[in-house]
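Quick heads-up: structures coming right below.
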Structure I
Amino acid sequence: MITCERQDLIDAIAALCERYPHWRFGQIVTNLAGWADAETWDAEDGQLLAAAVAHLDQLPSREHKATA
């Protein structure tokens, strides 16, 4: 069974994949761990989720950029 936190992390990773389609999956995971200030192997789901949300929140939305 997937926990709510893990599902939220999967959704956040999907959003990162859409934001950075040119990045390989491994690049996304490695960058996400770096944003969480953790080694990829040791990063907890909550750390990764917080880092992904913070990163996505600081980026301008695509819709805003398209209308600018």
Structure II
Amino acid sequence: MNDVFREVKARIRRVDAILTSVGGTDHVELAQALSRVQRLARKGDRSREPSPELLSLLERAEALARGA
């Protein structure tokens, strides 16, 4: 796994921790955004740089997490 992808995975875990702490049922949009990011990350090639789509979805999930 390359270092950039490792950073992305850490950011996903932080958003997941925020969602868990605030309660997923109250923040459906955040839960859906996180689910999309996690699915795309699983399908991604970890030996390459993360795709622009993955990064934009992650940034959206992080923005929603900040508002939670």
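Hey, relative contact order in percent (Cα under 8 Å, 6 or more apart) derived from one of I, II reads 34; which structure?
Clearly, the read-out refers to I.
Work out the source of 0.70 here, i.e. which of I, II gives that when FRET efficiency 1/(1 + (r/R0)^6) of positions 21 and 37 (r between Cβ atoms, R0 = 30 Å, to 0.05) is computed. The partial results should precede the final answer.
On the way: I: 0.70; II: 0.95.
Value 0.70 for FRET efficiency 1/(1 + (r/R0)^6) of positions 21 and 37 (r between Cβ atoms, R0 = 30 Å, to 0.05) corresponds to I out of I, II.
A value of -21500 was derived for helix-only ellipticity at 222 nm (-39500 (n - 2.57) for each DSSP H run of 4 or more, over all residues; to 500); which structure in I, II was it taken from? Provide the component values of the computation, followed by the final result.
Details: I: -21500; II: -25500.
So the calculation was done on I.
Given 94 as the derived value for volume of the Cα convex hull per residue in Å³, which of the supplied structures I, II does it correspond to?
Derived from I, not from the others.
Every read-out reported here was derived from the displayed coordinates using simple, explicitly stated rules and does not represent laboratory data. Source: prediction; values computed, not measured. Cβ atoms are built from the backbone, for glycine too; each structure is taken alone.
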